[in-house]
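Enquirer: Next up: some structures, all given as structure tokens.
Only the coordinates and a few stated rules stand behind these numbers; no lab work does. What you are looking at is a predicted structure, and each value in this text was computed from that prediction instead of being measured. Cβ atoms are built from the backbone, for glycine too; each structure is taken alone.
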Structure 1
Amino acid sequence: MNDDAGDALWAPAEITPAATGAEASTRGLVEYLGSVPDLGALLTAEKALVFRGFRVDPAGLNEALNLLLPRRLAYVHGNSPRTKVGANVYTSTEYPAEYAISMHNEMSYAHQWPARLLFFCETAPQSGGATPVIDGVHWLACLDAEVREAFRSGVRYTQNLHGGLGLGKSWQSTFETEDREQVETFLNDSGATWQWLQDGGLRISQVRPAVIRHPVTGDEVWFNQADQWHPAALGDDTSAALAAIMPAEELPQSVSFADGSPIPDAYAVQVRDRGLANAVDVDWCAGDLLLIDNVLVGHGRRPFTGPRRVLVAMSD
């Protein structure tokens, strides 16, 4: 690890009924949130907040969400598999339980990303299943200087979205519409380049930053999903299997440096491994919530056993 990373790990601030004098219930949390003079300032200062022990129930979740995420966003142009379960409320990424999900900032590949994410644990897993979080300043610092410098010019993300049958997500699911004109308007506004394919699919390419500064604090943070879009970070066997099926440019998603040059496998693996190694786990009990600043903090998922249902919502 780079010496610049430092020794102390940041962790989210934990807010409990005992610490706030609130009732251990959904109503108690709602009343506490109503008493906070500036939740946005508190979140920026702490980077992430865990509301633990309030035993929030699914029926009352919407009332808490209205205070925590006053302008909930749809998951339009989102690349991970989810199920919409309410008014801009989704399941967390649906990915096999035995695998970790590497650290990332939600939709950092898009031209607009959510400022806040909120996770709600409806069903806690039997074991494992924590949501690891990492301070983006620390993540950037713990990478080798060579890797940090290589990413300074940004990255190019490429998506191949099928038209209803194929590997990965469809464009209809990704954009939550069947209307091609609506998709074209969205993409034109985003600055992406795109083309409809003869098989009914859609190819999208967009150059985005790899490192950005937080709009309030000015902190420089690692902010991209290059490792998740890179075949090498999927593991040797998976990478080899995909390479045998189709060329990189035809994969559901792929990534290069902004100028189109390839990102070395070792860089993608270093980003993935150091992110996970330097993260702090937020373990779940049913009824807990986790609110994060999506620019200052990356998140992921640890493997788990037993049923696990964590919902997610986001806002600007």
Structure 2
Amino acid sequence: MARAKLQPSDSVVHRDSASTVWKYMWKYKALYFITIPGILYYLIFKYVPLGASFIAFKDYNIFKGVFGSPWVGLEHFERMFRHGDFLRIFKNTLIIGGLDILFAFPAPIILALLLNEVRLVVYKRLIQTVIYMPHFLSWVIISGIAVGILSPSTGVVNHMLGWFGIEPIYFLGENSMIRTILVTSGIWKEVGWGTIIYLAALAGINPDLYEAAEIDGANRWKQTWAITIPSIMPTIVILFLLKIGDFLDFGFERVWVFINPLTYENGEILDTYIYRAGLLQQEYSFTTAVGMFKSIIGLILLVVANKLSRKTTGESLF
């Protein structure tokens, strides 16, 4: 009778795999070490606060504490949908987020394609340095620059309008213009930084494809549509899905430094509303419910967009 072949037990296999993982981590310990600040950031500011999210279902009182406050169920969510300001602010968030995707998302793609056509390396590096710089400025500085440019008394824009006999306009006090200012200021600040990933993707395209297309008589425009854009499409799709995930996270600081009581109607978004109602008016449970609603909507949008992307392009995040 043939002797049965001995198989290693599950515990032995598990121990060997764990040992391999630890050896791998020790080999690249420097890389893991520099990831510690990022891991701590997400643990402290992203995951730890999730533990108190259930106060959205409580009437939270800072003196009674998280566990001592009474349960109220879905009362805050019902109040949220009955609140007239919430519906207006949610609409503002959707509109501003939609404008940001419509205009801000394609901007770095177009700029990267244009930079890719620049053949003089020194000139190309100079342009990249100039357009990267606004990314490192805070929104407080950006708003100060905007105030200086759009000022009704000393602003460059109003000075130029005066050449045509147009009266000075208080742009930052015009409710109808605040959305445009928010979107365009974001484009100016981040468009250069956003080109980095696309330029890296463009650098990975095989030059032989362009040579073959040129032999076939394709000009640069046709090469862009037939080779360049399809080659970087996976990168575009992944970044678009990440953008969809942050659709309702337009940014508190980005909006707060620009809006004022004159522009609340069209400029206030969920993030600024959560700050005003949650911290200034101390409605902690209500604003936690608003934040939870925003997160759920963002998750639904991401899952739906991911499924559509997988079916249409074959690219997806998960």
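Enquirer: Can you tell which of 1, 2 yields -19000 when helix-only ellipticity at 222 nm (-39500 (n - 2.57) for each DSSP H run of 4 or more, over all residues; to 500) is derived from it?
Expert: Working through the options, I get structure 2.
Enquirer: Hey, another quick one. Any idea which of 1, 2 comes out highest on distance in nm of label points 7 Å out along Cα→Cβ at positions 139 and 195?
Expert: Largest value of distance in nm of label points 7 Å out along Cα→Cβ at positions 139 and 195: 1.
Enquirer: One of 1, 2 was used to compute P(r) over Cα pairs in 5 Å bins from 0, in percent, for residues 91-162 alone, and the answer was 3, 12, 12, 14, 19, 20, 13, 5, 1, 0. Which one was it?
Expert: Going through each structure in turn, the value belongs to 2.
Enquirer: Which of the displayed structures (1, 2) returns the greatest value of relative contact order in percent (Cα under 8 Å, 6 or more apart) on calculation?
Expert: Result for relative contact order in percent (Cα under 8 Å, 6 or more apart) over 1, 2: largest is 1.
Enquirer: Just checking, which of 1, 2 has the largest value of volume of the Cα convex hull per residue in Å³?
Expert: Answer by largest value of volume of the Cα convex hull per residue in Å³: 2.
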